[in-house]
1. Here helix-only ellipticity at 222 nm (-39500 (n - 2.57) for each DSSP H run of 4 or more, over all residues; to 500) was calculated and came to -10000; which of the structures 1, 2 was it taken from?
2. Check the numbers for mean count of other Cβ atoms within 10 Å over residues 137-144 across 1, 2 and tell me which is largest.
3. One of 1, 2 was used to compute mean projected area of the Cα convex hull in nm², for residues 97-176 alone, and the result was 6.1. Which label is that?
4. Given a value of 18.6 for mean count of other Cβ atoms within 10 Å over residues 161-168, calculated from one of 1, 2, which structure does it belong to?
5. Once distance in nm of label points 7 Å out along Cα→Cβ at positions 321 and 345 is calculated for all of 1, 2, which comes out largest?
6. Thinking of 1, 2, which structure, once FRET efficiency 1/(1 + (r/R0)^6) of positions 73 and 281 (r between Cβ atoms, R0 = 35 Å, to 0.05) is computed, gives back 0.40?
Structure 1
């Protein structure tokens, strides 16, 4: 989103790497250049290639081929204690309302009988980047915004960067041993599989990685696979990096389970007035943008069924996209309403959402929040 909120650096600092929007594009012929920030093009009538320069204002261009893409211009540079500059990639499925032609995604995990993919990369030296294969899942059949679960397969990393979270062990998948990292970037959970040495090509079962994540308790069979993506996260340099081939196939035939509700439940006020709710607001900001993770806790003794959180953003902040809530802004006033899967908050329970925005001037966080008309405490 995705990234994104996509990758952490060696210091453990998190910034958004996958929080992106995508501009729609047409079918690409050989040697099609894309320099637009979120420009995209279709290849093989089946996959979408995206420039996805979300983390820098400097120019980045990719050359779209019939089988993938190559980075031809990359003027942006980010310190390794921050987020990467971009995630140029090719994908199958749906990404920020841009769905690849004829895709059968989103599809419920329980319905998948097989999911396979093949990828080939070309690497360069003297740059700081990772070659990342991303698998996105969500409790709902989501076609826009950031999903709740990101699986990252690191086929190569160069420079002092590392995945989100910490090492939780190793596992054997796709005929290889992987170091497994697990964490959260404040907007979605991430499980990363890191190759001990560079892999230039891989033909594997995507479903094997999904099943491993399910077995770790991070998702269930009722969740939806929404997109499969392969590309690069560059921090410094990267001209010449290329995805030279990409394919993905997801077949149904399993047993569907009941999807989560798509309409919010009726709204009830938090119990106990101001004592009934608490809000934790965690933000990351950079020179011209920010992301925010908002956690609502029900501190009352009865359930909250449906919620609307209202507050004011300081001047110079404008919400651009959100996940796990419907967020609108009028002037400085922000209204965030639950979506179907997180509308009920049990006593002591929490609901979370997040968003990305633009920033003009210095950053500061909002200071007061109201849930269904009642003032919440800050945590």
Structure 2
């Protein structure tokens, strides 16, 4: 079965709607800025979302009850719904969100009060917004979506896992339309966790580059309205892209980080996820890979997995993460870059890529270029060992 994308919503460090996000991809604009919090720890950069127009989408009374992550999620959801206009019964329209850490600031606030002053001091108003599925639940209430409501927590590829789960829900007939995507914010605890884990760049994220020295932490919210292709065609919906393949596999790898730079162990089965995604349509059909390169040891492993799964061939490949920063939900921004490539027949560049780590990586795209794009592969290789890849095509 094939699944149609009929609406898009995005709130990111390089754009708070589709138009501004796509314009930033074209111009190579970066959302990475000096971060006061990081400066004290010696890592001065981050990619944060600025003003995102919450008051234009959410009533003031509701805003007061919503943590920032839910606000971001609702804004993106209303963008996607406004475009897709799904006509289905509200009980057949639902939500599947992927998140790495949810509203961690709210969780910390609740736990701090509990630990410091005991159960009596824990705010009953904080608890409902501190749980992992708070954004999905509050989104459903705000948008009156009474169907499937699920939250997926799968580390680095939470948003792609949510998309795969959404496809399963539609195929099983449990929904007719779903808002699906990824939501993660760069809160204070998250930023400090990134700093303590190491692997952060002090200068700039340079995916796939010989001189890369780490990632820059970011945040991302993006949602797609997903339907069965046959249903979207029947109602005459504008189809932005179609998911035509997906593949998954597992490996043994570190829970944190990617291991030694010259050791590819832990990625032995990553190519199987890539091969699974293209099994039906064929590896030769892939014109572009919206890569997950983030300036760490992941970069070499990803390229090796792509070649393994695509029969030794590396199509045009780039990573937009030097523009958006890396987060547990940045994969949804790469999905949006795939839709951009299919619609605009152009490939975003890889900011900061000067000299490729491998001399034969001539397929790595450094700056924006026009290209003939038929199908885009979006891979995800999570810390801890989960691999997932989705194939997107033009209708």
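1. 2
2. By mean count of other Cβ atoms within 10 Å over residues 137-144, the leading structure of 1, 2 is 1.
3. Clearly, the read-out refers to 2.
4. Of the structures listed, the value fits 1.
5. Evaluating distance in nm of label points 7 Å out along Cα→Cβ at positions 321 and 345 on every structure, the highest lands on 2.
6. 1
No value in this document is a laboratory result; all are computed from the given coordinates. Predicted model only: the values in this text are computed from it and were never measured. Cβ atoms are built from the backbone, for glycine too; each structure is taken alone.
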